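Nothing in this text is a laboratory measurement; each read-out follows from the coordinates by a stated rule. Note that the coordinates shown come from a computational prediction; the quantities given were computed from them, not determined experimentally.
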Structure P
């Protein structure tokens, strides 16, 4: 037993020495640089707890605003999830980063996201990421929207309103919208219609979402641990769906163009290589995550604005009723969507004023100069609205 404690002490000592050497090197390298103002917070943890707490409280912008006001700067440094980060604030920061995508910066995700999602469109770079984007974009572009999605969206919307809105004295918009957008995503991406299966997946996804941006500590009771368990269960269900669809395609009981899942199974990339089952599952999870969570936030914010600004609500209602009366009970078509000009402006303004996400993560591909400050290569960057 004494030997075990001695060995454990030696391992901890070696790790501490390595961390100290690494931290000293980083300090010596960055001392001569004109880094943005800010604080690294606690050792290793940095300001991660404050960042996550703001998100859990529903005020993620508070973390950014407090520091932007404190340092009187549109860019500041911090330490989040073990990474040196520069936070870019406002439209100028967004313009700089988006205009330099894959030139000065590239997409990056925290360890919790990469561990939970695995190799997929969001976490893969280089040629592999390009091939995935090409494969997936075929079913996410305007052409697919006009050919495949509108009727399903109209059908699901009508059923949802009938089941969850009509005749109700009170409706909690956000959770109701989440169930709607998740069902819609399941229908569009996988043609999944079983209410029980959709409900089970939705419950698992809610656990997954709570741990997707978290400290990746895999201990019982932590958000990351619970999210990892939920992700394992989600992937098991999706694998079974993928195998059933593969069999249906082979027997001609499913069409290669009916949805994204069939497309990924039936279509090889430019090199003739088919996407593996595990990567298909990872991409479906990523798209379910991206496709329903932000959409439900945008819907909720729009409903809030319509409730608070009656004159805007009346104009949206009038436009929608004119289109509905012209259809005579038929499903919407692309031409009908194009007539929703005022409604589209309201949606766009809602997302401008109340963005559904705070920002996105990037990694510096090279040393960057921004607003007179130096962002070293390898640093992570967050752009905020």
Structure Q
């Protein structure tokens, strides 16, 4: 299961015994796995500041998770792979996401514990916002280039009646720079190949004999060249139309520009692809690591608000077994009911609004609990 519960209870004898009992019960009954999750002692500050930080962290938690998921989704789109394939390569500090969470260590280099909770929150908020801003700008540039390339590629698809002839017609296929002669390109249905060969010379007195050449033949039609005097173009087009032959307009100069643009975009896309994918991988890690630190900050702030000073609480990371998540929750509620009887008395699907306590959790429990869902396929 890709969901974890980060819980916090007071650091007292009764809670410690209950925590050990929970770990044994969960392991014995196969309800889930438990892991240490060490949060360093941080600077608390005043109560007013702590309350404000708790609210800020609640919003930042949602924001960081959203940016993390947008980054992974963008990675899947750019790499043109399914999300589950991208997940296999999604790393946090060189390890898979579950390993990072279960072996969490506070990054003191990025987030010095000597700084206040408010300052740490501001540092992470700025970091996440910068990634979000750059993700938007990079995505716009990459997707615009990709769309232009796809637009040109789509013009090379479809029937010979409508698609661009760039890459099909070459300079040597045409009579160029002649005062009197020109070359037309004619689309002929496959069923009428013989008719074309037998009639094209008679569509005007000014067609050069035996000048027709087949440039490309496909399932439904082929494209032929024919050389004639310029003054006979209108007459030839009218007669070709009577036989259901289509004379295609073609500008060699425009076709060459289109070919060069397509080649340039192919090279640019290849270069930008590598750069963008590297950026996405690095910044996915950055935001994911920041997000898990936000969870730790939320637990710390909430624990101080709920359990008071001096700072005295203990944390545990639980990974419920999918089939037994409900039973594990019941075990938790039973063991820690005494921490807050009002929570136990409330309906499971309704939160309890406790004044002065951050209610950023989906549900209020007698113990502190934050969910960490690392399933990148889950957009919630």
Structure R
């Protein structure tokens, strides 16, 4: 199955790949005061942080790590171009986008809006995308009819995302991941919510949960857990499924306790050693690897460039992906970002920078 899976995904991918297919799990939920009616978003603040404050030279955000470009708004096209440009020039084939569904609750509508801005950005960068559905949001929102809402969510995906030319296709159907199941825990429920769709998606659940995924489930994807390498090695070696997506991550160093939020209390050492171990193991065992994550600052699993680590994680990705892009190309993406911010009111300069970005993104297409 390994060679078949790689071939199917390479055929769908617009970037030159000579090694592993690597996708980045991306969060769309960050907001600044400018994007959020004068209030910092909760994923920068949690219960007790204020990014307006500077502590030891760094913004007081709800994380042990700080974005190289500062705390940002996920829907800002300039930020999106920077994020996806860094991905493209490190050999990442696309994103698995954490999608909240269409429920009108809390910050879900804003997160969905940001997802759609990010999807627009994937076209500019020449990257693929697929959706990771958060069915647990049906629980969190107190949705009374989960089947009806789940069906509406799937129909929205089919009408708005699955038909895009850069949506990842596998086995002739759109690839859909679910972070669970946590709300729709009976396979028959998934069969019901997929019933209006044609074609049915190629559906993957979180590891060890495929039996809850219904008749259209084709496999699982691995994730972060406290048993670390032992757990990963056991899953790769002993779980026999038609499709498996491996995982690579830099550690797990959550800010929940310090930020006043509930959440997992375990820790996995954060750093390049952990990332190297997990990406090596994933590439050795699967053809498709999901980096967990690109930018979950609260849980301390990010690989996007930070003040603390710079480009170290994306440099490791580059060494595994086989991309033709260089470290200097990634640095150029960041240069373009800061020039766009510096010349935000200069239309002529912005046009020039847009062309520079486009040329860089597509020079190997």
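Supply the structure label, taken from P, Q, R, corresponding to helix-only ellipticity at 222 nm (-39500 (n - 2.57) for each DSSP H run of 4 or more, over all residues; to 500) with the calculated value -20000. Don't skip to the end; give the middle numbers.
Values: P: -20000; Q: -17000; R: -12000.
The read-out was computed on structure P.
P(r) over Cα pairs in 20 Å bins from 0, in percent computed as 22, 53, 22, 2, 0: which structure among P, Q, R? Intermediate results must be reported in sequence, preceding the final value.
On the way: P: 22, 53, 22, 2, 0; Q: 22, 34, 17, 17, 10, 0; R: 30, 62, 8.
Working through the options, I get structure P.
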